[in-house]
Structure 1
Amino acid sequence: MPMLRITFSGLCTFIFDQPLKADGSKPTEVTVLLQRLTQARQLSNKASARPEILDQHFPLLVFGLPDYDPASTRFADVHCTPDATGKMTKGTCLLMGEDLTILIDGRRMERNSLELSKEKPENPASTSLSKRERESLWWMATLGDVFEGTPKINPAILNTPPGSNQPILARIQASEGQLRTLELTDFPCTIVPPGKSIFNRRVAMSFELAIPFTSSITFKSVANRNGRTTESELIFRPAGGGDLQIGISNMEINRFVGLDPANGPRAEADFGVYAELLAEPIVGDIPFLRQVSTGDPSSAPQSSCVPGGG
């Protein structure tokens, strides 16, 4: 049976129906929020005595053009990723004010069918983790890891549908399938500032939601833009009969418009922007994740924008 494989990357916020890392909790549903970050901004944390800059991020849905069903009523905004002959292979949709519902072979997701592991690996620093250890959501950096107390997302943000003029530009809910860690940072991360943090481990860079299906997957969209509400559907059928690969991200748009990805250090103030979603404002310095250098400035890792969990 083919699998729908959705990869989540960039500045996405995962909100579970139960706290992910609380003892005894068993999340059965997740809501993924893609925050409005379409304007470059100066951040509170500094590098070389200057404030870091977070480049523009855009909420995107990426798919293989051969898998696109012409019966769809939503079209790609950009075609990208040419093959050796120059033919474009990927389609990209800009998600501006869209509430997405995933239909599996025409049906809605089953309730309470989300599978995940949050077990702590036996030795997190090991370079030979088992498959189960590597896929655990224990690697997800959560609001509770970074901020003191039990931070809560502002209910008004959670309960307001995404809109082109809202803090959340896109929302996706899932209650079925297996959610797992897909990629980890190469180096451990710590939390700065203030003071010395006991947090020192690699964190998840991307996640995958895998759901079996028979013939088709539909992304039904309710879009709120400029005071108007419209509905559309993206329908996919794997061209080769195998798995269906879909990407959901909130990232720089460079590679989708033919520009080279930035090859210099990137701002890592991911939780600096997540703090804007909290019900209670952060007083004082806003903590953020920073990858720990190996000690050789020339080999310091590029920073990255990691997804966060609530």
Structure 2
Amino acid sequence: MRRILVALLLSSVAIAGIIHISSDFVSPEEDTITYSGSVSVLVEEDNLSLRCATLTVNKKEGDWRDMEAEGEVFIKTEDIEAMSEKLKYDVKEKEGSLIGNAIAYLPESESTVMSDSISFDLDEKLYWSKERSTFMKGEVVATSNEFTYDGSKVNFKGDFVAVKGKHEIFGSEAELDLDEDFMIVKSGARIVTEEATVDGDELFFDMEKEGTLTGNVRAEVVRKDTRVRLESKYLKFNTDEGRYEGWGGRVKMWKGRVYSEADRFVYEKEGGVVRLSGSVFIDDPEKGVKIWAEKVFIYLDEDRMEAFKARTEIKME
């Protein structure tokens, strides 16, 4: 079938430019032009190229500006390479939406987004979706109900889940700084590591090994058959070292029926010890023992503790 090449001269001063379109078939009407069969498009001003099975260009407010492409749509600009089942694009506003199994590669940050729909603004270099989306960069795979990307940051909202190596991160809202490779998780933050699950109000994480949780922090550590619960206002962790440090107000710890509180705790995976310091109090109802001390070591793999500068109260049967 004979190929047809059409160049549409956009007469409006506001959007002066040319759209080059080639296809196997073209059907022009007064306010609509329809193309089908191996459609290829170049929007010169936007440096936007497009390939699709069918394309409709509509006049709006006197300008040829509304484009709708369907059937294995491929689009490329300086800032995005994407594919979807459908594309809607306004040449004047430089805004569009990729609809249906949309996949977009963002070269500036070497990131990929997958969603049922992805919208974009080429002037503002903004990309967003209000559909469940998956964002991938390097080892980071993050999903959320909404996302907005501006080239240097990604904001996530609604049922946020991210995986980085052996780390799993959860929350209702998050921000990923792509330049610094740093994540902030807000509103019900949780991180799951090999040895612990830690919840807090906010999580600040370098996406490698170190992070801090703030506000009503609760950590659960599992070692063999031992389960320990820790509470503090702040908690700093290093997952490479398996080290967790909590402070702020009175920190608390439960190991079985043994209750402890202190000014600070440090848990180290290697050796399986929790070090409590600063006005430590221990209550062991099974042994009928209470301890007040400056420092206490509690060994999680053994029924053993060590207290320093301690005072003990023993309940006699």
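Numbers at a glance
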quantity	calculated
Label whose coordinates, when FRET efficiency 1/(1 + (r/R0)^6) of positions 151 and 271 (r between Cβ atoms, R0 = 41 Å, to 0.05) is calculated, return 0.35 (choices 1, 2)	2
If distance in nm of label points 7 Å out along Cα→Cβ at positions 23 and 39 is computed and equals 0.5, the structure in 1, 2	2
Structure from which 3.7 was derived, distance in nm of label points 7 Å out along Cα→Cβ at positions 55 and 103, options 1, 2	1
Relative contact order in percent (Cα under 8 Å, 6 or more apart) from the coordinates reads 31; which among 1, 2	1
Among 1, 2, which structure scores highest (criterion: volume of the Cα convex hull per residue in Å³)	1
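FYI, it's all coordinate maths here, none of it is from the lab. Only a predicted model underlies this, so the values are computations on that prediction, with no experimental measurement involved. Cβ atoms are built from the backbone, for glycine too; each structure is taken alone.
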